[in-house]
Structure I
């Protein structure tokens with residue numbers, strides 16, 4: 001069956017016209033729902049730039065998975081020989097030797113390995129299909145560092161496609177989509193200040209679909225009635241907060257409490273109300289990192305029959321994420337990089353930040369205590385012995401303790417079980433008087449990152465480990481420790497110590 005030239009839809013022609021008329025456009029991101037024709041347009045743009053750039057065309061086409069790249073490979077094998085007869089495809093090397101002297105290589109490995117293949121190259125064009133499959137933007141920026149050419153007639157270009165869901169959806173949203181309206185050109189700081197434009201599409205922009213209504217129905221069915229996931233996959237909406245690992249369990253209406261709340265009084269026995277009636281039921285969930293963010297989430301366990309907080313009646317057994325200290329990298333415009341750490345961070349600085357969080361509520365480290373300050377179990381891993389005391393092991397926990405920050409390592413437990421418990425509480429929040437998980441607006445990182453945590457492809461019950469899960473991990477550590485009933489608050493009574501839950 002003869003191959004036909006690609007017939008562009010009105011939406012694709014509009015984007016192609018923008019690319020042809022604005023030569024200074026450095027980066028183009030085709031971001032939208034499934035079935036909009038983004039990948040077909042990407043193939044057309046590859047052919048267009050290969051044709052006009054001549055032997056100055058030295059490009060790569062990158063995709064994270066082999067199956068997706070194979071589909072693009074088939075499309076290119078049909079189109080490029082028609083545009084430039086005599087072009088040859090070396091399948092073993094996945095390299096096109098074009099008849100006008102241009103070169104195009106197809107790379108399917110993850111971005112880190114892909115960069116090793118192109119490091120030192122002078123790339124005129126980078127084409128990236130499904131950008132949100134890359135959980136770390138550093139991979140993309142490293143590849144872009146090879147965008148240069150000695151041909152004055154060629155302007156380097158970066159062109160990518162992506163969907164609102166995927167491990168990298170958080171950074172595409174934060175660095176690109178949230179910075180400008182679709183279809184507007186602006187200087188994107190994330191891309192080194194180059195002129196950038198992102199364009200949205202949906203399946204309704206693709207008139208070549210034979211039965212768009214049926215395809216839309218199939219997409220909706222695949223989302224299992226999750227309205228926000230439907231909005232993301234079908235309508236290309238980047239603003240939904242529940243499309244991800246936590247799905248419909250996460251709800252602003254049910255779980256969000258206003259910021260600036262005070263610690264609730266609980267456990268009052270008799271007429272005297274003392275300060276420990278506030279601090280006794282507080283926990284700190286912590287996650288340490290420098291390459292990745294470090295955070296501490298101040299959580300309150302509800303032990304009274306119910307409390308009223310932020311306009312909600314919260315029953316016994318519920319948990320409240322009241323406030324946080326979150327340390328990460330900062331973009332030039334002041335925006336936080338939610339999945340990248342501050343490499344200048346030290347244990348002393350982190351302890352100081354957490355201490356400042358507690359002092360805001362009139363507490364110190366001693367008010368929360370070691371047994372209710374939970375961090376990843378790696379914090380107790382022995383790194384060696386001190387030079388002064390050979391019997392004193394070097395651990396992160398001991399290092400934090402030097403600054404009064406006493407920590408207990410998270411109990412060993414299945415990540416999937418911990419996530420399930422967290423999902424259960426999120427789903428039950430503000431429903432029929434059941435215990436739930438409530439999150440204050442002051443916990444900015446949780447609201448910014450929970451929607452963009454995604455499932456592990458090999459184990460859907462677990463979260464993708466490269467997701468921005470640092471605040472979520474902090475909450476999970478506390479919930480897991482409390483559920484095992486080994487970390488409760490202790491008070492001396494008659495010379496003995498008892499544990500209160």
Structure II
């Protein structure tokens with residue numbers, strides 16, 4: 001199916017293919033959400049690693065990940081196969097991803113140094129090396145499936161439906177599965193072996209049913225795949241030139257910073273088990289908090305889907321940021337009242353879900369802006385660079401928890417150990433006030449974002465340029 005946008009013909013993505021695409025984020029979130037929600041708890045309460053050490057480990061791994069992100073983005077621009085530009089990465093790394101998930105939540109009998117070394121090595125393997133080598137191509141795949149701004153926004157929303165489906169599985173089933181397998185470190189390994197196996201199946205669904213329709217142009221001026229729109233032809237470039245040009249793309253910079261803030265705020269949900277146990281006084285409430293928050297964020301994704309066409313992705317992101325601020329203010333009004341707490345989490349959670357629903361579509365739109373601005377079209381680098389920011393944001397959430405707990409004098413390894421008042425204050429600050437601060441900054445950033453309004457004209461200009469080049473070639477002939 002094709003559609004017209006400001007005179008430009010763009011490929012549309014069938015509904016069932018959107019569903020297949022959403023399977024990828026379901027697979028990713030089985031491990032990613034668990035990393036943000038339970039890995040800190042697993043390391044401190046099950047393995048016995050100090051919280052400050054875990055937080056520092058997360059930060060170091062993510063800083064190293066930034067280099068690997070750009071390397072994967074560069075490789076995407078250079079490597080080709082009969083399966084396309086993005087899909088091969090999902091095919092060949094699906095099984096390693098599933099195995100790494102089980103290794104991540106394994107606690108071998110080692111001394112303290114050995115525990116830290118094993119944790120760091122498996123975190124690097126699962127959360128950095130394999131995750132990055134799959135997640136960047138998966139994100140870029142949406143831009144390769146269509147150039148239609150609305151359809152690209154819908155793909156972003158659909159992938160978040162899958163993401164929250166994965167989140168619901170993790171939130172609702174993780175602790176019950178751990179208990180069912182007998183508790184202890186081995187039970188965590190069994191649980192994530194199941195998650196890893198499910199992830200492998202989901203990635204293979206994406207590979208089989210999603211099609212790459214849009215791409216770059218080769219140095220000799222011919223499309224790399226048949227059927228590509230002329231407006232999508234970009235000039236050849238070196239990795240250095242591509243990176244240098246990308247950092248001058250104002251909208252890409254805005255969305256990268258927005259992603260850092262959003263993922264940092266989202267990563268703070270790792271404080272839920274501590275808040276449930278040490279502030280609300282019932283550790284079992286953490287499962288309910290995770291599940292409830294995931295459900296309302298899921299609702300936010302569905303609310304955003306029809307709004308993509310009506311009010312645009314930028315206005316959804318702006319409204320979501322404001323909702324986070326309002327929701328946290330509600331929580332602050334009565335932080336130990338469960339009904340008030342759930343009310344505040346509902347408001348903020350809907351906002352977070354709506355922002356995630358449009359985030360990747362907004363990043364994808366910066367590809368055409370960069371091509372319009374510099375002539376360079378680099379799906380891999382755009383998503384690699386943005387992913388660097390998002391991963392730093394995700395790590396900063398864990399770092400903030402670890403460092404704040406350490407600063408507050410949190411006592412590790414004892415679920416029944418009394419905590420000092422300073423540790424309880426640190427838990428309250430991370431749970432209530434840090435998300436509010438990030439929401440306010442995100443709202444301010446979105447007030448300066450204008451690409452939604454400029455995009456149709458940018459796409460039309462690209463089409464005009466391509467037609468001019470084609471006419472010139474025909475004249476020479």
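Throughout, read-outs are computed from the coordinates displayed, never taken from laboratory work. What you are looking at is a predicted structure, and each value in this text was computed from that prediction instead of being measured. Cβ atoms are built from the backbone, for glycine too; each structure is taken alone.
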From I, II, which structure was P(r) over Cα pairs in 20 Å bins from 0, in percent = 21, 46, 26, 7, 0 calculated on?
I
Of the structures I, II, report the one carrying the highest value of FRET efficiency 1/(1 + (r/R0)^6) of positions 119 and 375 (r between Cβ atoms, R0 = 41 Å, to 0.05).
I
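With relative contact order in percent (Cα under 8 Å, 6 or more apart) derived from the coordinates and found to be 26, which of I, II does the value describe?
Details: I: 14; II: 26.
It traces back to II.
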Quick one: semi-axes √(5λ) of the Cα gyration tensor in Å, for residues 15-190 alone came out at 24, 18, 16 when computed from one of I, II, so which one is it?
I
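Name the one structure among I, II that helix-only ellipticity at 222 nm (-39500 (n - 2.57) for each DSSP H run of 4 or more, over all residues; to 500) of -25000 was derived from.
II
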Quick check for you: by distance in nm of label points 7 Å out along Cα→Cβ at positions 255 and 271, which of I, II is greatest?
I
